[in-house]
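Structures incoming, each one as structure tokens.
Every read-out reported here was derived from the displayed coordinates using simple, explicitly stated rules and does not represent laboratory data. Keep in mind that what you see is a predicted model, and the values were worked out from it rather than measured. Cβ atoms are built from the backbone, for glycine too; each structure is taken alone.
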Structure 1
Amino acid sequence: MTKDYSPFTPGKPVDKELFVGRKEEVEFLKRKAEQSTEMGMQTIFLAGERGIGKSSLASFAKDVIEKESKLLGIYTSLGGINTIDKMVAKIIDRFVKDNYDKSIFEGFKGSFNKYIRQVGLFGINVEFKPPEKDIASIADNFGFTLQELTDKIKNEKRGILLILDDINGLASSRKFANWIKSFVDETAVSRTKLPLCLLFVGLEERRQSLIDLQPSLVRVFDLLEISNWTDEETEAFYREAFGKVNVSIRKDALDIMVQFTGGLPVFAHEIGDAVFRIDDDDKINIGDAKRGIMLAAVIIGRKYVKPGVLNSIQSKHYLSILRKVGAGPFEFKRKDLLSNLNKNEREVLDKFLNKMKKLGVIRAVPESGRGIYCFQNRLYHAYLFMEAGNIRKR
């Protein structure tokens, strides 16, 4: 049976209809957005591991806040952006694209029209494209631009929710770290309170990088960390997704998919999509689930695990150790692992651990005690858990 449509979207933010959990996090963001309209600018850093659903949460919260709190939401992905000028240009370009044909943009057409051009086959799309010297001036006065924007939209919107996602290219820039600090400080002492909720989205290591570059940012960011889905949330996601396309799923098949997902939304989409495409009768049983999980393990390994990692687990002894490490907990003790190995495995254990550390798969956890390790992120752990299951099938 050919399946032209999958309810799962690997590599993309989740469909709003399939968004599950995160109620407390959405309420926190909504509360901070509300505070910005009364108290002035609020600055938040939404942190979490790769694949945990940060972008999906930010996008969903934007929709909720726009609807319920009457703020203008601007969601900007900064992938590939490495300068402040380019960041500001991307933010304004996003605002222009989303609002050019709406009444909310009328007050800005005089200011921005000379920088806007129509693009596309029929000129139906627009883009903000100012000369470099002009965007530099806009960036230098970005706070004023946002204040002007809030003044002109105040009859329709109470403020602005500005989301800056995928800040990898900027997080290692001292200039960017200092810009954030200056922007927040200048806004705080302004005579007019700016109703802006500024939300950064990224890995915790990106937040730490910015703080290392500008220590004062530790007090600037309100930290919102998100954790893995619970088993109940994962189950709800699968039921909702399969139900959307009228596909039934047996409880035993659902249970094993939940187990292998590990609470990671990115894995849920990969596993769900693989199982959906393997099934041929719109009734998912345990066999469909197992075959889909094995396929997803291959896809996840290719997409998310460095090739060097895969190459390093091809030896007989490494594969044997991997089976035991992957089937174990996120954090593990060397002595516990050692007691479960045979003579040949024990002889190469330390080389294996050192190799995995160099590849960034695991790290030592000295605060928990000597000889204790954990996976660098749950993405690796969940993949290796699935890979260990595949090894048992070989």
Structure 2
Amino acid sequence: MIIGFLIIFCVYILINVYPAHRALSWLKAIWRGFGRIWIKIIYYILYMAAAAMPLVGLILPKGKVQTVLSKAGYYVMGFVIYLVLVLLAFDLLRGLGRVTNLLKKRWVQNRVVQIVSGALVLLTVSGIVGYGCYHARQLQTKEYEVAIDKTVESSDGITVALISDLHFGCNIGAEQFRAVVDTVNGMNADLICIAGDIFDSGYDAVEEPEKLISMFHELKSTYGVYACFGNHDVARAMNRDAESVQTDNRMEEFLEQAGVKLLQDEAVMINYQFYLVGRRDARPLGSSDNTRKSANLLLTDLNRNLPVLVMDHQPSDLKSLSDSGADLVMSGHTHNGQLFPGNLLVGLLNDNAYGYYRDGRMHSIVTSGAGLWGPYMRVGTDCEVVKIHVKWN
């Protein structure tokens, strides 16, 4: 685990060399004093210290300092991501201009042009980051209609409110969850499902847990609130005072006090109409625990004449669930990439990275999540709660 962290740390720092060098060139155009060796050294130390904050936050002892540093570091991470992308686009256009002779060398080297160009890059990145921070607070509602080819005599169907990736911790707290509660209660749902990543890799960063628990009790539905755990619902992987990485019991206690029924490789029959299944996560962070049941073993004893609804945080086992008789699989995890162009990349890596997908009789719905991981930003994607109209044929 330590080796993996060191590799990630080194790669992340190397990525930052490019924007650090380009930013220094701009600063030198503004003030030539940035060309002095001792000022360069101080500049690079400060830049890399700021860039490394989110990673350093992973290894600090739990506490206020760790929480504040992680939160600040995530904002820096978001800024750096778009600084790199905007600089790459700018340098590509500049290179094309030089190759095609549309840009003269003397223009590129002109000090005023360099200052103005750098300012435009900074304004562009700041605008994207500002929009991303604003948009992250705008909770959307997405609706789907699913028809399951099974007969339930006592009902024509149900309405499911699907929530995922709340990530209670450094970024997400009572304010964001209030919007989730109000939105879900406006759906008049029969069933509320939380498809994992309720917590953000540790319980200690959760602010006002008693208030959150009280808000969970405000959720209204016919059959209650159910959840499965996700890959972040474990003790922090780099926690110094933990001998091993495991589920934090306080997370389970929180859900029990909140009236949320946690299903870990378990199935329950609801109102004699349908089954709801909750799976253990496929790859909990920092854990080598591979004890979760296979899809076939988990569903084998169920009455397949009744609809089978499954909560599986990661949409990585859809084929097995389809072959094993699942009718509807509800997932999250991907955040739909959260930040452009991440939404394009996750679409290449998953059968269903976001939205609706069908495999034979099985329907898959993946939500981009109500919360966020890392930078408190959404660019090209939405924070959302999903309303699913499930009909029995």
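When mean count of other Cβ atoms within 10 Å over residues 25-32 is calculated for each of the structures 1, 2, which structure yields the highest value? Could you put the intermediate results ahead of the total?
On the way: 1: 18.1; 2: 14.2.
Answer by largest value of mean count of other Cβ atoms within 10 Å over residues 25-32: 1.
To test your reading of the models, identify which of 1, 2 gives -13500 for helix-only ellipticity at 222 nm (-39500 (n - 2.57) for each DSSP H run of 4 or more, over all residues; to 500) when calculated. Don't jump to the answer; show the numbers that get you there.
Numbers: 1: -17000; 2: -13500.
Matching structure: 2.
Matching task: 17.9 is the computed value of mean count of other Cβ atoms within 10 Å over residues 73-80. Pick the structure from 1, 2. Walk me through the numbers on the way to the answer.
On the way: 1: 17.9; 2: 20.8.
It traces back to 1.
Assuming 20.8 is mean count of other Cβ atoms within 10 Å over residues 89-96 as calculated from a single structure, say which of 1, 2 it is. The partial results should precede the final answer.
Working: 1: 20.8; 2: 12.5.
Of the options listed, only 1 reproduces it.
Kindly point out which one of 1, 2 the value 5.6 was derived from, the read-out being distance in nm of label points 7 Å out along Cα→Cβ at positions 41 and 329. If you can, show how the numbers build up before the last one.
Working: 1: 4.4; 2: 5.6.
Checking each candidate, the match is 2.
Kindly point out which one of 1, 2 the value 44, 23, 19 was derived from, the read-out being semi-axes √(5λ) of the Cα gyration tensor in Å.
On the way: 1: 43, 27, 19; 2: 44, 23, 19.
Corresponding structure: 2.
For the read-out FRET efficiency 1/(1 + (r/R0)^6) of positions 161 and 337 (r between Cβ atoms, R0 = 30 Å, to 0.05), a value of 0.80 was computed from one structure; give its label from 1, 2. Display every interim value, and only then the final one.
Working: 1: 0.05; 2: 0.80.
The read-out comes from structure 2.
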